[in-house]
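Alright, structures below, take your time with them.
Derivation of every value follows stated rules applied to the coordinates shown; laboratory data play no part. Just so it is clear, the model here is predicted, and its values are computed rather than measured. Cβ atoms are built from the backbone, for glycine too; each structure is taken alone.
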Structure 1
Amino acid sequence: MKPIRIHYLQHVPFEGLGCIGQWVTQNQHTLTVTRFFANDELPPVSDFDMLIIMGGPMGIYDDEKYPWLTEERQFIRQAIEANKTVLGICLGSQLIANAMGTKVHPNQEKEIGWFDISLTEEGRQCKLLDGFDATFPVFHWHGDTFELPAGAHHLFQSEGCKNQGFIRDNVLGLQFHFEVTPESLKEMLKHGQDELTNGKYIQSEEEIITHQHLIPQNNEMMFRILDRLLN
């Protein structure tokens, strides 16, 4: 794989690249970052080949509390229009969906913990997911969800949330966290204790930690998708 220039957007200190950082290093890609929590500036879109947008506890419409969200949405739209490869995870996927002209809204249920997702019919036909099991567990931490952008292919769904992933051309949105590592999981639990309430699709901290053995297979799927997205 030819090394490329990757820029990523980070919203809070405790939701970084996770295992994607390992993939970047292994493939000798160039990496830059805008940390909105540290008031970093956004680069010109011409400065990178791929944009990755990470998660965070805020909603995409929380502009009053996080004024940089307005500029971020515009920046993502510019990257998509410039035909950059774009990947969004959780909040990142919602920002992409909104930048592509569709709605983001509260899901009927919050999903926090390890729950199964299933490939849709379009997902089973997608070359990006060739060889993936029909159903498998992934890590979730979200209360909002997106509607599918026009022309996008619906890839994943779960019992608790219909729209778990989409792709349109070289733009991919994933509602869940393939990238989670033991370290990032620990940080998310530390900073999200108040969200671990009673809910149909909310696991306790103990349940979440018990399923840490699923992390390596989630990371392997993340690596596979990243390789294929660039090829």
Structure 2
Amino acid sequence: MELGLAGRRALVTGAGKGIGRSTVQALHAAGARVVAVSRTREDLDSLVLECPGVEPVCVDLSDWESTEQALGDVGPVDLLVNNAAVALLQPFLEITKEACDVSFDVNLRAVIQVSQIVARSLIARGVPGAIVNISSQASQRALTNHSVYCSTKGAMDMLTKVMALELGPHKIRVNAVNPTVVMTPMGQANWKDPQKAKAMLDRIPLGQFAEVEHVVDSILFLLSDRSSMTTGSTLPVDGGFLTA
């Protein structure tokens, strides 16, 4: 299915690793011009070697002023993927202020800031656009030691709906993708314990974790005009986890 992404300019945060990196690679392969945002210079350097023409931006999105400086003049962007996130897992009674501050700064506040930058430019140019926020099944199900992470993703789901409501009249669509555990290198490392993995897999009707391409395919669909009547949605990519 032709998605019509060629020639469009996309910005992807958290582009150095995992879902973000694979999204950049897929957009590049589809002919899009991509701005890749990461806080790790080495990851960006290797990504540019893999995908010549990708524009790297190295910035820590938890820093509002640095983000404004780095992206304020990024130029016209048609498509945005808010993927950057942190997962600082602590038992509820041991949650620290630092974990709260960092998690909400990156997982929610940065989404607001980067989306404002892109949306304002789209509105000023009078052109349609699409934003995809990478949420999680953790936005809708309680997971042990995930109080802060679940809270940030629950907030992201509602932010997605309000953004869709307010930006819709400007022909800017906003959707979220809500994956289960994804077999990125980090996912493989965190879920390599068979007992821990079994407890989660037993709650997934399809009996498997997601591969990166499952998530990337959903992102590309929501960015494309093939989903032109879809906005304000939270799309599970979870093998049925949220049905149980």
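Points to keep in mind about this one:
- Of the structures 1, 2, the one that -12500 was derived from, the read-out being helix-only ellipticity at 222 nm (-39500 (n - 2.57) for each DSSP H run of 4 or more, over all residues; to 500): 2
- Comparison of 1, 2 - label where mean count of other Cβ atoms within 10 Å over residues 87-94 is highest: 1
- Which of 1, 2 yields 2.1 [distance in nm of label points 7 Å out along Cα→Cβ at positions 71 and 103, calculated]: 2
- Computing volume of the Cα convex hull per residue in Å³, for residues 119-198 alone across structures 1, 2 gives 106 for structure 2.
- Looking at mean count of other Cβ atoms within 10 Å over residues 95-102 over structures 1, 2, structure 1 comes out largest.
- Percent of Cα pairs over 21 Å apart - structure with the largest value, from 1, 2: 2
- Distance in nm of label points 7 Å out along Cα→Cβ at positions 7 and 31 derived as 0.8 - corresponding label from 1, 2: 2
- Comparison of 1, 2 by distance in nm of label points 7 Å out along Cα→Cβ at positions 135 and 223 - largest value held by: 1
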